[in-house]
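Below you'll find the structures, each written out as structure tokens.
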Structure P
Amino acid sequence: MLVNKNLQSRRTFLQKMSIGITASALPMDSLQANQQPFEGKRLNVALCGLGRYAGFMADALQSSQYCKLAGLITGTPSKAESWGKKYDIAPPNIYNYQNLDEIAKNKDIDVVYVIVPNGLHKEYAIRAAKAGKHVIVEKPMALTAKDCEEMIQACKDAGVQLAMGYRLHFEPYHLEIKRLGQEKVFGQVRLIEVSLGYQIDKNPKDWHFQRALSGGGPLMNLGVYCVQSCRYVLGEEPIAVTAQFGPAIDKTQKLEVETAITWQLEFPSGAISTSTATYNGGIDRFYASADDGFFELSPAVSYGPFRGRTSKGELSFPDIDQQKQQMDEIGKVILANEPLPSHITGEEGLKDMKVLEAIYEAARTGKRITISR
């Protein structure tokens, strides 16, 4: 796996810290050069919401080195029973949405991973924080920037950490395109094109099409990946946006959210990006054009496996379990009692939400919208 310099230096720092922490308590001959303060320990994770993606996370946690699935939170009794048996979860570690607050008494749970529909992220993240548990939230962080700010504050008040489930921040191909962009390997990036979409059954009863639960259509579900990739490849925050809603393929369906949206972001360096998020067709592509070359991925921002190339040749990295890698990286930091790296904190989720809100405003008004910091 490719490891960027920031992650490598962080690991070196944590290893040095572990020696310093244990030196005062242990005889010198018991210290090992690579010993870490959480040697042999794993972070106990409870999944809040047992939908499709929670299944990916549950399976990944079975092979995680630094985390384990230790609890379940669901509003469906049949899932509580079947998941409890499948993953060998003790009944005292299985909660519903009504008694979730009792998790505060459970010392066998360290983290609550919130994977419920978007509109419920804020409620359950804040309840978990008040129960004294660290919180991981799936994207998008919430429905509004204000909600994100309240979640961040609640976690600070409770003295717990808040992480975003940004799996691509630990994935080799994405670490590489971040390096290529931020280190200007091909010179200044001038143009990025990144889009994600697929055909989906447009059932109004699906929570993805209910505004109160989803907050929007493919922009909220898929477009956040596109926004993220532009931000971390350039290492810049967008300053303005224009956007357009796409036409609905079937106008007879009464849906509460858009089925397609296209937007254009402007960045301080002069770089621009253009993206589409859609439920009307399949696309999964990233392309960056720089002064002295290009780099691209296709597939790009889905679950992979990713493939890519640059103007100098093919990219080739291992295909990894993205969810496992994400949980291991988060687990190591929390187990070491270190602050999470800034690129996966709640503040990062807030930055994304401000961009998503500006995209919607631009699409609704037809105006160029300045994005607040």
Structure Q
Amino acid sequence: MPIAKQGPVLTGMDQTAKRKSSHVDLVLNEKIDYARSTGFEKYEFVHNAVPELDFAEIDTRIKFLSHDFSAPILVSSMTGGYERAGRINSAIAELCRERNIGMGVGSQRQALQNSDYLETFKVVRRVAKDIFVMSNIGAAQVADGSALKEVARIIEMVEADALAIHLNALQEFIQPEGDRNFRGVLKGISQLVRVAKVPVVVKETGAGIGAAAAKRLIEAGVSAIDVSGAGGTSWAAIETLRRDDRRIGEKFWNWGIPTSEALVQVNKLPTRKKIKLISSGGIRDGIDVAKSIALGADLCAGAQPFLKALDRDGTEGLLKEFDNWVEELKGVMFLTGSRNLSQLKKAKMVKVAD
């Protein structure tokens, strides 16, 4: 049986653990993508017929927050906090160890409530001692101060190299048991930046971070912003499918800033150079990665394609999915004459008509 489908054990689970398990099931089994696109299809690279480049010399390596990656790819924060999540996180950690990239764990809120599934997070370091790992806590826990009280524990749990704060106002709004009080989030982020002993990364969860929000986050002192734009997995869709009354959720299913637009907006900010910029939200292949880099991203993150590859073909499928992304990225670099990622950032693209 595929690793991601080794049946969830719901008996005795707390409410948070049950919700996390249902989230993974919905991603794997239902249509939960945005009906609108990321906008990447509106951009095309200008083909270089004389690249003057040996494909074997192409270098996809990058340094991100003082860590070396073999490619500008991060397996985005996905899961943790219920039995099956341990197997998923273990497989992802193995991929990251084998290919020298980084990963994020899912929200650690459940692990702060009780220790029943603590091992589903800790397994990451047992499998891969040296990879880049981001811990993860939600904006609601930042707003109410609980994240500040537990920041050392959150980081220590996975021996994290960075702390991710996920902004999920849309998800919480639609979620049947969602927390709609986000008052104090910015103040909480500023406090965490000061006390956390690792860089703080702020990420959306699929609705996008535009220029105005990014400006305030940069002023708060964050080290990196993950725009996580619209066009990929819709968390409004996931929570809508968990509701009895779906009217409100269906109205907001496609809410958000497309990933390409969010990248362009944040990249134009005068303070852009103060942070690292991550592209996620509908990144589906190495060409999306390449377009993200050319639009200003330093790193790209994906979740759904890796989870589905793992579910479909196990750890070998997970490795193959990553290798395909890298080969596609290198293909774009070869065909634009870009020997490294710095040159790819300068590769010419044209915006095609809608």
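Just so it is clear, none of the values below were taken in a lab; they were calculated from the coordinates. This one's a predicted model, so the numbers in the text were calculated from it and none came from an experiment. Cβ atoms are built from the backbone, for glycine too; each structure is taken alone.
With percent of Cα pairs over 21 Å apart, for residues 92-267 alone computed over the structures P, Q, the top value is the one for P, the highest of the group. Structures P, Q were compared on relative contact order in percent (Cα under 8 Å, 6 or more apart), and the highest value belongs to Q.
Given a value of 3.6 for distance in nm of label points 7 Å out along Cα→Cβ at positions 84 and 284, point me to the structure among P, Q it was derived from. This figure was derived from P. Using the calculated result 2.8 for distance in nm of label points 7 Å out along Cα→Cβ at positions 196 and 340, pick out the matching structure from P, Q. It traces back to Q. Among the shown structures P, Q, from which was the value -13000 of helix-only ellipticity at 222 nm (-39500 (n - 2.57) for each DSSP H run of 4 or more, over all residues; to 500) calculated? Here the read-out was taken from Q. With volume of the Cα convex hull per residue in Å³ derived from the coordinates and found to be 127, which of P, Q does the value describe? Working through the options, I get structure Q.
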